[in-house]
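Participant: Have a look at these structures, which come just after this line.
No value in this document is a laboratory result; all are computed from the given coordinates. Please read all numbers here as calculations on a predicted model, not as lab measurements. Cβ atoms are built from the backbone, for glycine too; each structure is taken alone.
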Structure I
Amino acid sequence: MNNFSIALHGGAGTILREQMTPELEGSYLEGLRLALESGYTILKNGGSSLDAVEMAVASLEDNILFNAGRGSVFNSNGLHEMDAAIMDGKTLGAGAVAGVKNIANPVKLAKLIMKNSEHVMLCGQGALDFAISQQLPLENEEYFYSQLRYDQWQAVCNTDNFVLDHNDPNKNSMQDKKFGTVGAVAMDQSGNLAAATSTGGMTNKKYGRIGDSPVIGCGTYANNNTCAISCTGHGEPFIKAVAAYDVSCLMEYKGMSLEQAMNEVVNVKLINIQGEGGMIGVDRHGNSAMIFNSAGMYRASNNRDNKMEIGIYK
């Protein structure tokens, strides 16, 4: 069996240990395990990295605990606007969707955009129209409702504040921040890389705000010559840093390893511009890394040797 590898994240930052019950922690870990297993099985059976990251991210989108798909946060209008992207490292093909509603699995829409359109990114009503043309199933607003997300929104809905998926909207310490984005990266047995990212964005976000997740090169990037990257964190600094592509550049032009390049971006470049969060990566040799400068990152990885890692805190 040829080498293969997969890594995924369910968001950077964490619920504080003292607020995390054993039951809730178990639910998060099980959600990560199930998503990891869905992508790992595809790779083990000789499937493509593109299918593996799509399946892993869709699993996290279906889990109401994570701020993507079904568990997405409320915007300022009390609705759900979601972003996602997927990229094929073999061809540099990419698809992305921004500010879309009623799509249970935005990552699947992103893949359809890549495969069945001449475009890379579609947004809003146009993206929804394309989804309908592709016969992608839609869900009503009730599908995306969760009491936790509603309570978060109610705490700030009559203000100009937005919330980066905080566990407790009344607190504002760096330790309370939970950046809810999900993503996956993989290398398949043919040596092809892929990356995918999906998010519900910020609670109470206004004006159709878009973060880094659907922006190719910022929150999502894959190139067979270097690596596949999916990011999670405060999107604006990640956009300014062109964070995902910068890892690839450091590897290609400076000869850094995956881990060295990710460390440079996460723990130097992003910190210098007050960028909090993390990223996961897989390189063309199947090496993986999961690096973050926040209190923690919901994360998991596995490879051909079945060296599985699942974690939340540092």
Structure II
Amino acid sequence: MTDPGAGHRLLFPPDLPRSGAQRRLHDLFAAARIESAALDARLLLCAALGIDHAALVRDPGLPLGPGAERLAGFVARRLRHEPVSRILGQREFWGLPFKISPAVLDPRADTEILVEAVLAAFAARRREPLRVLDLGTGSGAILAALLTELPSASGVGLDNSFAACRIARENFERLGLAGRGHVVQGSWAGALRGPFDIIVSNPPYISAEDLELLARDVRDYDPTAALDGGHDGLEPYRLIIPSLPPLLAPGGFVAFEIGATQGEPVSALLWAAGLGAPGVKTDLAGHDRVVFAANSKHPEDHSRECGARDSRIG
């Protein structure tokens, strides 16, 4: 079995001071054109030594000691562009810590826009016993964030991967949400029964042509099944959206994360399914990021949020 840290042990001997190791890490990562070199150096050094940032600042002259071996392995993995979150097996999302594994998508900050859109639409109903459905839940990050903000809500996270379901269940337990967050293994919404007040999803939406153009930390480490949206990136939306109306409660709300060019086609699919007048929320770069719509059976609750192309929710 190949030792991933073998080539870096000489650079990080046990007697190397913490401050020297931090500088060396930064230089290695910067030379590898890793944009977050300084942050990654600090995070990996602290994790390898089992210390926090305060201890690193307080005792910069202490030697690496036994943590040097672990640090060498971390360095080798990061230089192969494995994300720090995957090296550490954890990612923060919505201020909450989530365990991740090779079976689940690494939750990213842009997905928080979907959570913001839902919470804005339900600002007056946050204390109600809402029912939430998260299709393709992965790590459970979206559902857990919503349940944290909606204290009387309960939810179901569905995923086709058994390994992903196991990670989601573990995250709900770690966050104290196991009593309200339930996990079901299955393919999209076909076997579910409603009604749900909120339906959310971050489905695979990368086109087959664009998969190879993704950054290495995404292409090589996120599960392909969580990225591949078919020939044009829209296949999951075509499968999911027609099944939503029977699942959505009167006055219910549906929100999808989308790719930057998918606002119009996904909106058209929602409109064709009879889900009100879709709206689109953009990310900080001005790209379409979330499409949302209300159940047209009871449109008055959300028509103003859903009527504009970019409502600037949040």
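Participant: When Rg/Rh (Cα atoms, Kirkwood Rh), for residues 55-206 alone is compared over structures I, II, which one is greatest?
Facilitator: II
Participant: Comparing I, II, where is relative contact order in percent (Cα under 8 Å, 6 or more apart) highest?
Facilitator: I
Participant: Can you spot which of I, II the value 5.1 was calculated from, given it is distance in nm of label points 7 Å out along Cα→Cβ at positions 31 and 247?
Facilitator: Attributed to the structure labelled II.
Participant: Hey, another quick one. In terms of Kirkwood radius over Cα pairs in Å, which of structures I, II is highest?
Facilitator: For this comparison of Kirkwood radius over Cα pairs in Å, the top structure is II.
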